[in-house]
Structure P
Amino acid sequence: MTEAKTGTATASWSSLGCLVHLTVTEPEMLGAARALLEADLAALDVACSRFRPDSELAGLDRAGGQPVELSPLLAEAVAVALRAAELTGGDVDPTVGEAIAACGYDRDFTLVAPDGPAVNLVIRAVPGWQQVRLDRATRTLTMPPGVRLDLGATAKAWTADRSADRIASTLGTGVLVGLGGDISVAGPAPDGGWCIRVQDITGRPEEDPSGPATVVAITGGGLATSSTTARRWRRGGSVLHHILDPRTGLPPAAVWRTVSVTAATCADANAASTAAIIRGDAATGWLASLRLPARLVSDTGRVETVAGWPAE
């Protein structure tokens, strides 16, 4: 989340199951910036929602393995997801759709019961992103029958980047777009940069943070926080959450409950933060090797920082 500075204007609301936060450096542009962002979010929902039966993504479930020509928006969203899978060695895999539904996350999260009877969880690798073929020139997608895509791990971060760039270039203002834990900035930054409070659970700036928190400043690119604490539920004796290890189709071992990463784009930061939770003990060395500044909070609340993230 951002902490507002003098000379900026801010709006916050809920959309797509997350808190939306918009700040501009030209206060008179706030209304127009919000209109652009709301249009982008509405288009994302129609193209990429896993929960709308009329979404373009849901229509792929009925394709039966036949090639499908995608809209430009969904084609780009799928391309971003496949790039994230490649960059993370398959840790962030868009073919987890069936597995995450089997875990109980089969509807908008506000409708997922926080507690419920046990489900039959079977260790089974997801189909794998390599089976998804996207021809960028023709926007044609081909994948085996039964493969269900879930773009939740990448689409919001990419939309934050896309919307921030569009607002800055269209309106000539510095802008911060926050979609849950995914934050992207574009255009001129305020003096001292964009001050962002990083915490375990996304909330409003005026509220006290829950758990360990810190404030950092960025002037460009993106910052993403992936967490197992915000979207979690219980089925029988099992605590489940929305981040799955594609090698098992189940939540990874509890090592990190929150990982925050900065990168040149929010999409890249989010791919790295999600992969870090899946990688567990190997995450710090991996992030350091990529020179991605990161803050990791262990399942017990211990904080580690790597690659130049400010010490607390």
Structure Q
Amino acid sequence: MSPGTPDSAPGRSCPLHYRYRPQDFRSPPRADLAELEVLYVVGGLYGNELALDALERLLERDAAFRGRAAVVFNGDFHWFDAEPRWFERVQRRVLAHTALRGNVETELADGATGPDAGCGCAYPAWVGDEVVVRSNRIHARLAAVTTPVQRAQLAALPMHARASVGGCQLALVHGDATSLAGWGFAQEHLRDAAHRDTVCGWLAAAGVDAFASTHTCLPVFQRLATAGGEGWVLNNGAAGMPNFRGDGAGLALRIATRPAEAGARRFGTVVHAASGPVFADAMALEVDGAAWQRRFAATWPAGSDAEQSYGRRIAAGPDYTVAEALRHGA
């Protein structure tokens, strides 16, 4: 952040109505998210319809999905889809499943009447001001293609949910344990031992075995030593963009009582809940990279805000590896 840039500036701020408490997750899961055999948590779709197609293919192949199963989109399913028909298709397909609001959807729903949060990303200091300004402009362009009915649909979505898979208790969030746009589950923050202690406190207060999140755009599965044994942060990074260097796939989180298909699994772990083990895996959403780049460029050509912020990542992936994402150390 540049000197003099306040953390209350649009794109930096975290509005009060984004806030909640870890204790808010202690309510039982609603019926359709309780006692599941498999749960897919899909964050950061960013309007990528090809990734949606890949998710549907993955569900068709997953034998466990024929049992008690659910898909939850946990926010930022809109972003690049700044055309009316494109936006409508993404919204219709996502809302056929369970969905939570991310900051993108929340600001689409109430940004015109609420505090000026810009994109609502609450970017930390390590993100440059030019990225923040571009994100605010991307969001403004996206908002211009929406209808009052679509914005009302987004406003009706919850900010978080609780689920259980094979007895494993899960808090589903967009950001972190205290805010819809929180960065407490960012891979950068989770490198800090003192912050991991804070996250252990969040797990205990929430009464869950793991938090499933997205928002921070890079995946990380972080094990934490807790008073009850262990807890996890399971951040899928982005379903609609590459997550690793040289790998064009998006990622969805699969939590299940049975192991995942090996071919689609990028990395994973076993979560040892009090009720027994469950499998947590980052599943690849394989897309035709050239086709997606053409679709992206048709709306966001060279020099556009989205191309400047995301074009290199879409083409080649971020400078990040699987070895950095899976962290069993407490």
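Here, each number is a calculation from the coordinates, and none is a lab measurement. Values in this document were obtained by computation on a predicted structure and should not be read as measured data. Cβ atoms are built from the backbone, for glycine too; each structure is taken alone.
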The value 16.2 for mean count of other Cβ atoms within 10 Å over residues 26-33, derived from one of P, Q, belongs to structure P
Re Rg and Dmax of the Cα atoms in Å, for residues 50-225 alone: value 18.6, 53 computed from one entry in P, Q; matching entry is structure P
Re FRET efficiency 1/(1 + (r/R0)^6) of positions 138 and 282 (r between Cβ atoms, R0 = 41 Å, to 0.05): value 0.95 computed from one entry in P, Q; matching entry is structure Q
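Thinking of P, Q, which structure, once relative contact order in percent (Cα under 8 Å, 6 or more apart) is computed, gives back 18?
Numbers: P: 18; Q: 21.
Derived from the structure labelled P.
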Candidates P, Q; FRET efficiency 1/(1 + (r/R0)^6) of positions 130 and 146 (r between Cβ atoms, R0 = 30 Å, to 0.05) computed = 0.70; producing structure is Q
